[in-house]
Structure I
Amino acid sequence: MSQKYSSSRFLKGAMVLTVAALVTKILSAVYRIPFQNIVGDIGFYIYQQVYPFYGIAIALSTYGFPVIISKMVAEKLEGEDEEGAKRVAVTSFLFLCFVGFSWFLLVYFGSGLIARWMGDPLLKPLLQVISLSFLLLAPLSVIRGYYQGKEDMVPTAVSQVTEQTIRVATILIFSTILVTQGYSLYMTGKGALFGSITGGLGGLLVLLTFLTARREKLFSRKYLSLPADYVQIWSRLFKNGTAICVSAMLLVLLQFVDSLNVYSLLLSSGMEAESAKTWKGIYDRGQPFVQLGTVVATSISLTIVPLVTNAYLKRRESLVREYSQLSLKISITIGFAATLGIINIMVPTNTMLFENALGSKVIAVFCLSIFFSCLILTFAGIFQGIGRIYYPAFCIVMGILVKYLGNACLIPVMGVMGASISTVGSLSIIAIMMVIKLRKWFPIRFFTFSFYKTLLLSGAAMTIGLQGLLWIYDTLLENGMPGRPLSVFFSLGGVCIGGILFLIVFLRGNVLSREDISFLPFGSKWVWLMNKVQPNNK
């Protein structure tokens, strides 16, 4: 490599934001497990039907509009126009008040229609609760974007973590109380969704505290008048913000499609209502697996953007290519290992997390999404880095259409397995579209034969080890050992054994240099491990 990759190269602010994003992503995935254990598969179905609307609100207020606002604020501050920066923020606030209120009205008053489209009219009051989260869109987006434009990422990071922590706590506490008190699962879901409001208010309180403590008179009367370029500001917010939001909402949009037609298609295919709700809840067990499986890819996509952007602005095309190839190589490796590992130990892991092994084959197919999601997230980061923010959004919209049609064609024939297949199919199409376009813009070489050979050998070693472990697991089950305690031991043991086998074979293949590995978080630790595995290459 022409330049050393290490975590020390990243700006402190970018690292703070990356850590916060990873913490919130892990929280957002992990809480679903105890929540499902509390409410069961039908309760999980009820919650997951409405959750995508909150996911959209989060994407808008965290990944979309704040990014665009921060760029406009930074442009003003570069010209030493601090008042102009505050006017940009306030002008953006007025526009986003309209956007947030429009979303609120659409979801609140359209809740009956949406619930009927989903095939479950009882979801109407839950949709009305979640619609309130859009009212917090403007203040959350603007204050985060303003501070990010000043290269102060701490307020955004603290508010994100606070928001998710309060939300998760509310969900688990309310669901436990309501189930214990004998309330219906729909009332329990309504209580859990109230966490989106408490969390959002908590995040907003943190941001307002920062404004007060730092004596930032952001919403002063003197900044309330519209500047001459307000149309340009609103246009950039609408076009660029929407494009970035769509890229950030990939998994949420797929869940949204599933909410709209999986349950209704199961009903129309002749399945009883209770059974359809149960199987939709079982199918939704796959969401935490995919979210956790893509955590590292999210980290890569967040950290690759400033590197690629910096190299691209300096017109160093060779360096853009190197950063891109390295991030893709790491993403392919991690995505492949995570996908194959989870599929191999799906039965005991499903039992450990969700009390039984129902739907393990459906979830295993669904988990193929991890590999393609890792690729797409990395591609999106590269495209954003070179200023091509619209093409990833276009690819994702096309993929969502494929997903909707795939559900319509496959679910009546194959049940929820059809939903898993259509998800994987749509993600693969999005990834292929991005590969073709990236190779057209930059002649990136997609690695050598030895890389793929080492990858397959590592996967084979991991699979053989895990299948041997599963044989012991099945044998002990047949001999009457208790299922769930046994699944805990073999799931956690499988993660350790599978990970070690994969790492040993892969690192011995010498397809990643020490410079490449140092790009990863805790890069020095990985280099130390590589030296242990390859003692002759120290």
Structure II
Amino acid sequence: MALRLLLLGAAVAGAVSASPISGTGTSSAVASAASPTVYIDTLSSTIQGNRSQYINSVYNFKAVPFASAPTGEWRWHHPQHVASWTGIRDATVFAPDCPQPGLSNTSEDCLYLNIWTPDTATLNDVANKTTGNKIGVVPTSTGSNLPVYIWIHGGRFSSGAASDPLYDGAGLASKGVVVITLNYRLGALGWLAHPDISADSVSGTSGNYGLVDQQAALHWINENIASFGGDPTRITIGGQSAGAASVLDHLNSELADSLFTQVIAESGAIYPANPMVGSLAESYRQLSEAETQGVAFLKSLNLSSVAEARAAPVELLLAGSNLNDVTFAGTVFQNSSAYSEPPLFRPVLDGYVLPATYQEMLQRGNHSIAPVLTGGNRDENGATLNPGLTASSYTAQSKQVFGSVGLADEYLSLYPAGNSSSSADAASNAFYQDQTRISSWLWANEYVAGSARNTSGNGTYQTYTYYWTHSPPGQDEGAYHGSEINYALNNLYATDSPWTAEDYKIADQLSSYWANFIRSGNPNGDGLEEWPVNSAQSPVVFEVGDAWKTVSVASSEKIAFLKKWFSKWTAY
């Protein structure tokens, strides 16, 4: 279906010119309320936006450049700074999406972001510049200083775009938040590692250009968002699937230290020893493995060097977008429909952007210390409305998978097949749904415990976990992967589904929790049902969607079993 997302999901000195998308002429007229202008101090340049097409009380500024085009010699390099421009740059039309298969409006010149801000925000506008009342790039006593939410899209690290209507930011901005979406390099353009690129890099590594693009955007936002009414001391980074994995990577990356204050990860933080991680966006490659894959990839395209690859047409490199890795080949999971192979081009554990394994970072706590809101959906990560099992096929598969580590009998006693297809399907879903809830809870426990050992001395922050259970109308995949996005962003208006009054009510409530967390690091307030802080002593999660209540992650017997199951696998 159209709305369903696929599973998964320091700049070099010098300025490279990036021409405006359109409209570079000067204007002497003061901008009207319908066409707000913002002066960007770090560039000594001006952009002009307009009102949201959906919500009149929200301004939007589209195609704002945060880095120059990573083309030619700058392919597989850190992005460069944007040069200033003259005149007033039009910011009312989205920039092209980053190159990916199946789309025509794409360009390697795609490192742009989009900003939605309430029309009551204090803008650093042209009129103020002419009267000398400069707001500047830091919060002031007279500025609006609104909390900022940066959304990073999913799409297996190979597709997706900040312009997708699914991510329209006006609905959440109408609740007093500055909302930003951004593009980043995808597929081989974003994640190619190669020994020659590593040797030519000051870090001695390669890959992770998509993450570096996102960090370049974070730097730009910290320097400039006050000009749009935002508070750079209150920045929440969020995303879903590959976007969620990205924000968790930034949580672990020293390069993103101090660039944000809070995190929202939708589908979401996974316990590192959960074998399902290999199917999901949090999967990663070791640098040596990724470099070997990069050499093989260029060879498959008849490219003999990185120099040739940098000169090659972008269409040739898109061949890598649909390549999958072989994570589960030769394992007990290879024939299980619940475990899909991750994309070949995805993040790299390079010791630079990503300094250590997720397990190491959790246990020692040497990551950014920030409040985290995370969770998962009922019908994802192996759970589905129609597993298509029989009692015999379920039993045989369970014996193969769980029997490989001596847990088949215990598993089948806790999740028995029954004597029908419906009972087998229910048992399979019960396990995967328990695994989703328990995995989020265990991750949060480890995060808080590790934070207490953080050498920065910054202390610990609370975490909040959720379990999304609502099935959007007009589809038959249940509370599927990504089905919460429209509701969390409060933008049902932007996509074509047969929404009901109940859907609008759910969107208002879920987005209110999100807005509260973005404001304060706590989703509670405004008369909403109490969302408890995650606690290692209380195995519960907060259900959102069809109900708003605290529920158990699973029975004590099943929690003990899942812990035993996780202990059998190497942690990411």
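Some observations on this one:
- Cα extents along the principal axes in Å derived as 78, 62, 49 - corresponding label from I, II: II
- Computed 2.2 for distance in nm of label points 7 Å out along Cα→Cβ at positions 184 and 416 - originating structure among I, II: I
- Test item: helix-only ellipticity at 222 nm (-39500 (n - 2.57) for each DSSP H run of 4 or more, over all residues; to 500) calculated as -27000, pick one of I, II: I
- Test item: distance in nm of label points 7 Å out along Cα→Cβ at positions 320 and 440 calculated as 3.4, pick one of I, II: II
- Here the criterion is mean projected area of the Cα convex hull in nm², for residues 152-423 alone, and among I, II the highest value is seen for I.
None of the figures in this text is laboratory data; all of them are computed from the coordinates on show. Small disclaimer: the values here were computed from a predicted structure and weren't measured. Cβ atoms are built from the backbone, for glycine too; each structure is taken alone.
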